[in-house]
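Participant: Multiple structures follow.
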Structure 1
Amino acid sequence: MATPMTTPPAHRPEDALARLGLTLPPTPVPAAAYTTVRIDGRRVYLSGHLPLRDGTVAYTGALGRDVSDEDGYASAQLACLGIIASLKARLGDLSRVAGFVKVTVFVHATEGFTAHAAVANGASELLAEVFGPRAAHVRSAVGVASLPFGAATEVEAIALIG
């Protein structure tokens, strides 16, 4: 006699964060005249988030000069953790996130730096680990001459809610 197949439990983002040993930081406070999260229908627009730890920019300087590629990856990951914290604060339950439309990662980089995509993977891979297949998104990784407060990276996103 065949054993009935069971459906695996739904992928809960909060469980994934716990499994990864990650704690969401406090929701970032806007540094100027804007809001951090804006909901329009099913779309959630998240303004640029910096790699903050204890309210301070954790990674500063330019990739290709002051910041290693590995630290750049960690910087994008930490900034993206702020994105997730803003979603949690606004939605209450991360399971309400139906998907991601677009992620943009700004990389403070020297003129000759070319590993923007590898740095941006810090954000994209974190989203995949936390949200599973719902994290699939289009992405831009853009090199810039500077970022607010000297940050090494900044991440912004557009998500969908169900």
Structure 2
Amino acid sequence: MKEATLKIKIEQVQETLKRFQDANAAVLVNPIGLNVAEVSDLRNQLYQEGIEMKVIKNNILRRAATEAGYEGIQEHFVGPSAVAFSKDATIASKIIYDFAKKNDKLKVKGGIIDGKFMDAKDLKVFAGLPNKQGMLAMLLSVLQAPIRNLACAVKAVAEKEV
């Protein structure tokens, strides 16, 4: 019986390790106090963006995080823990912090963004940033501004001469 339990735990650690490795972001929360409807609402919001949230035992999380090489997060694996795994580095933290604004029972413990641990305070700042597509659009806008201004100046000179 012990061997079967050990085998199951090893499989759970490997599965969690794979989730950590496949995700660009993992946000750790304490969902205690949320009722079933609230947890379902949060999961649905995350699911619509392709994000999976799982409640995982702390021992499993500790072992998987250690194997993945994440430092600083192990101390946050206390009490109930749920992890949202996301391919997009910003969207999971945005959804979770937006949800936490409306429902103060959800506590954010921290997260891993692109392999680096962030505590709850740093993660909140990160959640306020635009996503990758938003940042690229802002960069393109800045790059286009000089050419756009030159085109407007040339057009104004051409109209003035006519």
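Participant: Given a computed value of 86 for volume of the Cα convex hull per residue in Å³, for residues 66-145 alone, which structure among 1, 2 does it belong to? Kindly include the intermediate steps, with their values, before the conclusion.
Facilitator: Details: 1: 86; 2: 111.
Structure 1 accounts for this read-out.
Participant: Looking at structures 1, 2, which one was volume of the Cα convex hull per residue in Å³, for residues 98-153 alone calculated from, given that it came out as 111?
Facilitator: 2
Participant: Still on this structure, I have one more. Given -9500 as the derived value for helix-only ellipticity at 222 nm (-39500 (n - 2.57) for each DSSP H run of 4 or more, over all residues; to 500), which of the supplied structures 1, 2 does it correspond to?
Facilitator: Numbers: 1: -9500; 2: -19500.
The correct label is 1.
Participant: With Cα Rg over 2.2 N^0.38 Å as the yardstick, tell me which of 1, 2 scores highest. Write down the numbers at each step before the final one.
Facilitator: On the way: 1: 1.09; 2: 1.44.
Evaluating Cα Rg over 2.2 N^0.38 Å on every structure, the highest lands on 2.
Participant: Name the one structure among 1, 2 that relative contact order in percent (Cα under 8 Å, 6 or more apart) of 28 was derived from.
Facilitator: Values: 1: 33; 2: 28.
Value 28 for relative contact order in percent (Cα under 8 Å, 6 or more apart) corresponds to 2 out of 1, 2.
Rule-based calculations on the coordinates, nothing more; no lab input. It should be emphasised that the depicted structure is a prediction, and the values quoted were computed from it without experimental measurement.
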